[in-house]
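What follows is a set of structures to go through.
Every number in this text was worked out from the coordinates using simple rules, so none of it is lab data. The structure presented is a predicted model; accordingly, all values stated were derived computationally and were not measured. Cβ atoms are built from the backbone, for glycine too; each structure is taken alone.
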Structure P
Amino acid sequence: MLLSLLVFQHAAAPDLRARIEKLIDSSGAEVAVVVRSIQGKDEIAIDADKPFHAASTMKVPVMIELYRQAEAGRLSLDEPLAIRNAFHSIVDGSVYQLSVGDDSDAEVYKNVGKTMTLRELCDAMITVSSNFAANLLIERLGVENIRTTVSRLGADGMNVLRGVEDQKAFDKGLNNTTTARGLAVLMQKLAAGQAVSPTADAQMTAILERQTFNDAIPAGLPPGTRVAHKTGTITKIHHDAAIVYGARPYVLVVLVRGIEDQKQSAALIAAISREVWNR
């Protein structure tokens with residue numbers, strides 16, 4: 001019986017790849033996909049090493065670095081941090097601010113002049129994808145430390161250069177980038193309890209499970225399916241990276257570039273997610 005199951009799984013993979021490629025071809029977009037087991041083996045990799053603008057998926061390594069430093073005793077998750085809306089461009093050090101109208105959450109802005117804990121900022125950064133929270137955490141943690149941790153985990157396709165909304169950097173093409181494989185490595189390490197520690201990783205995946213944007217990978221899964229994921233969207237960019245806790249848990253990363261209507265790109269990601277679930 002086990003041999004038959006293994007043969008079936010091996011035979012099903014090429015068919016699944018063909019079905020995914022058909023969806024990609026019909027979309028007219030650039031799409032990268034990685035399906036990876038929790039053990040770390042890629043089952044399907046389509047344009048897995050093609051770089052994309054990372055959008056908010058770069059908040060995953062920020063969270064990992066936060067928990068790494070907490071585990072090492074360099075900070076406490078309950079440490080208060082002053083909330084100020086002033087950041088420095090990586091181009092020339094000039095000060096820029098974030099606009100609440102361009103962010104996905106307004107709560108952190110309400111606390112300007114007050115404090116929030118690092119734990120609260122992390123929760124806002126992931127669950128509602130707060131850019132303000134992300135920039136505050138990046139400044140507190142150090143972008144070089146984030147990059148070092150990404151490299152240590154073997155996720156070199158993820159390149160975190162800066163915080164969000166640094167217009168001068170954007171104009172010079174200095175953007176955070178990722179590959180599907182890089183993101184898949186990070187999600188797989190979290191799923192396996194190997195990103196920081198089993199305890200810390202369980203706490204991080206619990207935060208990812210509370211994300212409020214669920215129209216992409218989760219939309220292609222049966223209702224009630226447990227999924228820990230992080231999305232990222234900007235103009236003509238729509239990504240989702242997930243740990244899907246089915247009978248055979250797996251990691252799925254889908255990166256999309258070139259579709260302006262986010263409802264359309266979400267539907268494409270959901271369709272790919274559905275095919276992977278049914279494999």
Structure Q
Amino acid sequence: MFERRDRPTAAVGSVAGGSYAASQRAGEPTVTAAEIRIRGRVQGVGFRPTIWRLASELGLDGEVLNDGDGVLIRLQGSESRVEAMLDRLAREPPPLARIDRMERRPYGGAMTAGFYIVESGSGPPHTEISPDAALCALCAEEVLLPGGRRHRYAFTVCTHCGPRLSIVRAIPYDRGTTTMAAFALCPDCEREYRDPADRRFHAEPIACPVCGPQLRLVRLDGCPSVDGDPIQRAAGLIAAGELLAIKGLGGYQLACDATDAQAVARLRR
């Protein structure tokens with residue numbers, strides 16, 4: 001359900017590139033300045049870059065940011081383009097997003113030309129974080145691409161997949177408020193993270209083999225097993241009838257060869 005409030009038909013505040021009066025020359029569209037609050041599952045799902053893309057395509061000025069209440073957008077442009085953007089946003093949200101409400105009101109502050117993604121605001125949390133999401137098709141292709149930067153990297157994610165709720169420590173959902181804060185981005189991941197046109201823009205769990213967490217196989221006594229690739233070694237142990245505890249995002253899964261009756265019996269015990 002979408003709730004829009006106070007739909008203005010005249011501009012409020014300054015107009016990029018000139019005054020409001022100057023924008024009202026004959027034949028020019030009415031300029032609108034509006035602030036839109038979006039509530040729902042809108043953080044950590046690629047919402048801000050989607051808004052940036054739509055606003056840029058429509059030639060709107062303004063900014064977007066995360067805060068404790070969700071996402072806040074400030075827009076300036078013709079009323080028809082503002083409406084077109086809100087309609088497209090409702091019809092084309094990011095795959096993991098869920099819009100509960102859109103609340104609109106006039107905006108009286110100044111805005112510069114262009115559209116920007118700005119730093120998150122503060123305040124008490126009243127928004128939702130997405131649950132963890134399974135690997136998307138694009139990331140799966142990268143994992144399986146020989147010679148690629150993330151070939152066989154288990155922690156490959158983007159804004160459309162990967163951990164969310166299981167790594168967050170506070171809201172707004174930014175990298176610094178997740179367990180990924182301990183992993184400094186390498187230059188390649190930093191470029192992806194800072195580029196609004198990249199699908200990993202502000203994907204907070206972003207990582208690669210150079211800068212991200214690594215897989216390891218650990219024995220019951222706590223000592224790491226260093227002989228070979230952890231995945232191949234784990235697969236070999238399961239094939240040999242051993243039991244493994246595989247650490248996932250929210251806990252452990254116990255694994256064995258389901259066709260091995262002795263291994264299954266041991267697991268049940």
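Here are the numbers for this structure:
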quantity	calculated
Structure with the greatest value (metric mean count of other Cβ atoms within 10 Å over residues 168-175, set P, Q)	Q
Value 25.1, calculated as mean count of other Cβ atoms within 10 Å over residues 40-47, assigned to which of P, Q	Q
Top of P, Q by percent of Cα pairs over 24 Å apart, largest first	Q
With relative contact order in percent (Cα under 8 Å, 6 or more apart) derived as 17, matching label from P, Q	Q
Highest-scoring label, criterion being percent of Cα pairs over 17 Å apart, for residues 88-175 alone, among P, Q	Q
Volume of the Cα convex hull per residue in Å³, for residues 120-223 alone - structure with the largest value, from P, Q	Q
Structure (P, Q) behind the derived value 13.3 of Kirkwood radius over Cα pairs in Å, for residues 32-79 alone	P
Among P, Q, structure where helix-only ellipticity at 222 nm (-39500 (n - 2.57) for each DSSP H run of 4 or more, over all residues; to 500) as derived comes to -13000	P
